[in-house]
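FYI, it's all coordinate maths here, none of it is from the lab. A quick note: this is a predicted structure, and the numbers were derived from the prediction, not measured. Cβ atoms are built from the backbone, for glycine too; each structure is taken alone.
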Structure I
Amino acid sequence: MILVYNLSIKILSIIFWVGRFFNKKLADGYYGRLNWREKLRLFKLQSNEKIIWFHCASLGEFEMARPVIEELNKIKNEKITLILTFFSPSGYEIRKNYNGVNGVFYLPLDTVKNAHDFIDILKPSIAVFVKYEFWLNYLFYLKRQEIKTILINAIFNKEQIYFKWYGYIYFNVLKKFDHIFVQNKHSLKILGSKGIKNVTVSGDLRYDRVIANSKSEQEFPPIAEFVKNSFVIVGGSTWQAEEEILKYSLSKNKDTLKLIIAPHDISEKHLINIEKIFKDFKTARFTKNEIDETTKVLIIDVVGYLSSIYKYGKVALVGGGFSGALHNIIEPSVYGIPVFFGYKYSKFPEAGYFKRNKIGFAIHNGFNFNEHLKGIMKNNQLLTEVKHNSAMVFKQNTGSTMQVFYKIAGFCNLKINV
């Protein structure tokens, strides 16, 4: 099985090599990994003895790890070095200048030689992997070198490859972790039934991160002016399915609704497509200062602002739920507004949790969404109830960060006077 895995990594390297000529993300990933050994050796020369390595697949996983990283930064009486690696260009390119760590790198592809060289050069005190990021050669070698390894914010179900007969090698890698932090009791139960006992239910780290974000939120005067006293829907990380639904709702409520749309894909091609969808309404792009009193649809054509922009909405529609790849629904919920999403959410337990607590609502189409909107517009009490329920949900789901922090501190023998 390991031979098949290593062959797949080889194929992946060929895809990177060929794909760089045709795809910008693949090109970024390929060229960003060039000369990584030299870059890492230089970083190591400038590092302290205790190196804490965080690895994230992409931006979403980084947001899960970020509250732990920021807590570690509060340690004043220990000399530690924090390093952050990404697999995906979408994570690296946006966070390569993140000042919460000492260095940000692409993770080299998981060949045996790359894994051995990376770990031998870096010599981390601990490796922290986030959610689903299991690279076999790295994890096997970390274990062989007796380097502490933990997995945080993980979530499991019986349908995952780790628990299938053909996925035994991936299940074995779970046993390489010195400790696993999971989001819920169901994950704890599944791992326990398979003999993995070094597990703690910490909850979802994103709650702590979202709360921290809301306390240091950015202000956007042009958006505030656009919103004024209007009923505004914020479409977050949208795809065409959500954009079509928002168009339907706007067409049915022309006089009362305004839209803020922050698409997941901000390529010029997609932005033009949004403008075509809303061709019957006045649209404006955020970066072009095109907003006037006739604007009905504000398109956020830049990344990094969405979590703060949600506060301008009465309602949020989060993208990805019609393709089974739901984006972050916790971010808008911190502002106590109803959060809507597509019906294909079974792989995202937070969506079911939100539904049970009556702060999240699954929809099937534009008509369905608009019926919900009509009810909310006619009865402000519904918004009050959602706000109250959201506050309770966040109260019950904070504190994950410190559990992970103390485990890292213990494994690294850190003095934690902060």
Structure II
Amino acid sequence: SEQTRLLIARGIRPPHTGHPRYNRYWFTLGPQFAGDLYGMLAPGMPNLAGRLARRLNHIHGYAEGSDGGVFQAGLVSLAFVESDPKTIVRRAAQLIHPSSPLRQCLDEVISLASAGRDPREIASAILDRWNLEYRATNGAVVNAGIVALSLWFGEGDLRKTINEAVRAADFTDADCNASNAAAVVGAMRGMKGIPAELRRQMSDRIVGEEMGGVKLTPPVDESISDLAARTAAVGLAFLKAHGVRADADHLYLPREEVATQPAELFRPADLMRYWNPDWKLEGAGLGGISHPGTNTYLDGDVLVTFPRDELRGVVLRTEVAFGCGPSLDLEVAAEPGRAWRLEVFANNDRLLSELIEGAKEGLAWRTVHVPVQHLAGQRVQLRLYQRTLIGGRLPSPALWRAIRLER
């Protein structure tokens, strides 16, 4: 969400602000925060809630990031008409396409829980599987799994559900997961499901002048009850616009069978569509603000890479038929105080191995001339490797500003 705000300030408008072309944290759980609201606006209508979530999630997320918001919207929507948390989790998961990593994580939680596994075992299993793919406490995939787990074992009890979420695992977004799971219990049980002593602590008031370093203009100071009433009024108008009948005391909701949404997929390798489609990207990983410098993304016209597996590194690969005057120049940099090693291969011959070191301050771009003149007239596979395991040096992401290849 912070990235979206910064992008809007640069003149980039939604839905582009959530797309991986611009938003380096597209895979995180920002959309999950908003999913609660979309479920509240479409109670008992998970498909409508999911469509609303998918569209608006693109303000600050994409693919599995957006999937997390759709799942959360479905959970809250279904909680108004279902009384069994396990049924709610199963049905909401069906909104997400089976090819999505987030759906695969949810399916793993449901399978292990149905087999009688302990919640701590399940949390450990999904972290072992998915935290290699997303080195971030706020990755959407693992955290959606924790929300599902806490609802499954929370049994519709607010305190138990929150406790399951916050104690599930160390490397997760515990407060956000607890609040998302609590919203589902709130929709399912209503105010009577919230212990009176917890309600009293809130004093029916929300007050604040700043959030995440952003000044709120104007500052917030209002009744939670009034805020809820305004939200309900918007929801009622939204439902009527979609054919729901209402009288003074009742909403007449259609019974919806959950419809799986089309797949929305993105991989770090897909960034090459926007940077340099002549090259393929392999072995790149994703990381969040909890592990700075471990992400792969585009920053304007600069490709930033970090390996998913540091033993194997990152590879940029292409095939080229050289003419009579070949040349290859790379414009690269490292972060200040860090380093990475560049290795270049033509087929199985190493053409170059060079340490790319960061300056003390700022970025020091350098042009690396790769010797390829002897390959004139040959067809070869070129591979550019980023290595980060360098003794005595902090690993740096590789910053690639240009690959200039003359055939």
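Which of the displayed structures (I, II) returns the greatest value of Rg/Rh (Cα atoms, Kirkwood Rh) on calculation?
Values: I: 0.98; II: 1.05.
The maximum falls on structure II.
Comparing distance in nm of label points 7 Å out along Cα→Cβ at positions 325 and 341 across I, II, which structure shows the greatest value? Each step should come with its number before you reach the end.
Details: I: 1.5; II: 3.5.
Result for distance in nm of label points 7 Å out along Cα→Cβ at positions 325 and 341 over I, II: largest is II.
Using FRET efficiency 1/(1 + (r/R0)^6) of positions 53 and 357 (r between Cβ atoms, R0 = 35 Å, to 0.05) as the calculated read-out, with 0.20 as its value, let me know the right label among I, II. Before the final figure, lay out each step's value.
Numbers: I: 0.45; II: 0.20.
Derived from the structure labelled II.
If Cα Rg over 2.2 N^0.38 Å, for residues 13-212 alone comes out at 0.96 when worked out from the coordinates, which of I, II was used?
On the way: I: 1.03; II: 0.96.
It was calculated from structure II.
From I, II, which structure was Cα Rg over 2.2 N^0.38 Å, for residues 261-300 alone = 1.33 calculated on?
Numbers: I: 1.06; II: 1.33.
Here the read-out was taken from II.
If helix-only ellipticity at 222 nm (-39500 (n - 2.57) for each DSSP H run of 4 or more, over all residues; to 500) is calculated from each of I, II, which structure is the one that comes out at -11500?
Numbers: I: -13500; II: -11500.
Going through each structure in turn, the value belongs to II.
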